[in-house]
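Take a look at the structures below.
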Structure P
């Protein structure tokens with residue numbers, strides 16, 4: 001498999017894992033508080049990644065602990081905590097759509113912080129997806145955003161910020177993506193459990209439904225998903241990798257409608273369609289760019 005195709009295939013896998021996880025995250029809210037569940041799944045994910053780090057024979061103790069601690073607070077504590085809290089009152093399908101304002105925030109933040117230029121077709125992709133998100137929120141109706149919408153937009157901003165932080169760390173001194181993911185999550189997960197205790201959340205009810213949701217989100221969307229994300233941020237431009245995750249809300253909308261019976265209004269369908277159009281523009285741009293680079297490499301000096 002070519003080096004250019006592997007990251008794209010992994011992005012598709014990651015988008016499926018993250019998209020489907022919204023169903024399980026919403027189901028978990030029936031048996032646990034948001035910070036409790038977020039803390040349990042990220043602590044479990046951190047333990048899985050630390051075990052994988054030890055068993056792989058790689059260097060276990062990292063340097064740069066201060067950077068990893070700050071990254072963990074932004075990426076795990078703030079982003080995961082806000083997104084899980086948003087699901088208390090928000091439907092999984094609409095919440096997942098708003099979470100993916102993150103790619104546009106990342107693409108715009110990457111320009112001044114990482115020097116990644118936004119090219120003409122990417123501006124078109126941003127415009128299509130921004131229009132889609134506006135159709136979902138419908139600010140022209142005169143109603144302000146709900147608490148759930150504000151929380152998920154905060155989660156998206158923290159995720160975008162952490163993506164930039166991760167990319168900058170890797171540019172300064174490359175770090176093993178497995179170690180980076182394991183340790184930032186190890187720093188960011190315990191504060192979520194402290195928030196659960198401080199806010200007075202009750203002990204989760206250990207139903208089969210809750211245990212299934214915890215197991216799936218811990219192993220697949222948290223441990224494996226965040227490891228793949230760190231690897232992809234090292235292999236691809238931050239803005240491009242973020243934009244490609246726009247497949248995830250399409251998966252989330254489809255699966256939450258199927259499993260949770262969450263209906264979609266006509267404007268929601270139109271919004272998802274515009275987001276998908278932005279993704280298609282971005283994908284076409286990437287294919288053309290890769291073809292141009294292959295041709296350039298094949299031409300002798």
Structure Q
């Protein structure tokens with residue numbers, strides 16, 4: 001009994017030591033990767049793989065480093081292993097998809113994304129990247145169908161809105177463009193993509209209201225206020241999801257709906273006039289910015 005106990009303690013210690021070693025090596029690999037030292041990152045991950053051969057994180061990380069090193073053949077080889085592991089995550093499929101797309105192997109990527117969606121049927125990321133892959137193949141109709149399905153399945157993932165707005169830019173479905181753009185800007189308010197979407201939103205309102213290049217923020221605000229009042233009176237929401245309507249309702253009650261419209265559209269329409277408005281309405285603007293920074297916009301479902 002004493003020998004058996006000693007053996008079990010020894011095995012437990014060995015397993016713990018291996019797990020710690022694997023974790024330490026992964027952390028070292030992250031540091032090397034951040035420094036652009038891919039060779040040492042790969043070396044650390046290969047050691048981690050020996051220490052813990054069942055670790056999906058190790059294999060996924062190894063595939064990613066090969067991708068960053070632009071060794072796409074190796075990234076695909078390891079990536080194929082990563083997605084077959086029982087604990088494979090969405091990121092493993094993302095990395096493999098990026099590797100396929102880097103060598104224009106779109107058909108193989110599509111097959112892989114189909115498998116990924118069976119495992120992660122509500123993944124906004126997978127829908128988005130699968131759709132991007134189809135767009136690269138030139139199949140725009142299939143791409144927008146997937147982006148919109150991704151919006152329905154994962155309404156708080158901003159990437160599908162971003163690509164849907166870009167798809168509808170210049171097309172006749174202006175209400176969709178306006179709705180997707182506004183939701184995107186609330187989900188991803190301050191990013192490198194925000195300016196592009198604000199420009200598309202202004203263009204869509206200009207076309208929708210038939211104002212030409214002379215459109216002003218005041219004209220847009222009159223329309224949005226009328227639309228809000230119509231929703232409130234009839235409780236009909238033609239293109240607004242319920243959460244966005246409730247967002248408008250709260251902003252209006254707090255007296256910062258105009259400031260929100262200025263942030264959403266005013267600066268893009270006419271920056272000098274926007275600057276003047278902010279200077280003339282410091283209380284409203286400061287209240288809106290404080291609210292904007294304190295809240296997290298969430299959607300439960302889309303309409």
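Derivation of every value follows stated rules applied to the coordinates shown; laboratory data play no part. Everything numeric here is computed off the predicted structure, so don't read it as measured data. Cβ atoms are built from the backbone, for glycine too; each structure is taken alone.
Structure data summary
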| item | result |
| --- | --- |
| Of the structures P, Q, the one that 26.0 was derived from, the read-out being mean count of other Cβ atoms within 10 Å over residues 58-65 | Q |
| Test item: semi-axes √(5λ) of the Cα gyration tensor in Å calculated as 29, 26, 17, pick one of P, Q | P |
| Test item: FRET efficiency 1/(1 + (r/R0)^6) of positions 34 and 178 (r between Cβ atoms, R0 = 30 Å, to 0.05) calculated as 0.60, pick one of P, Q | P |
| Source structure (of P, Q) for distance in nm of label points 7 Å out along Cα→Cβ at positions 106 and 186, computed value 2.4 | P |
| Source structure (of P, Q) for relative contact order in percent (Cα under 8 Å, 6 or more apart), computed value 9 | Q |
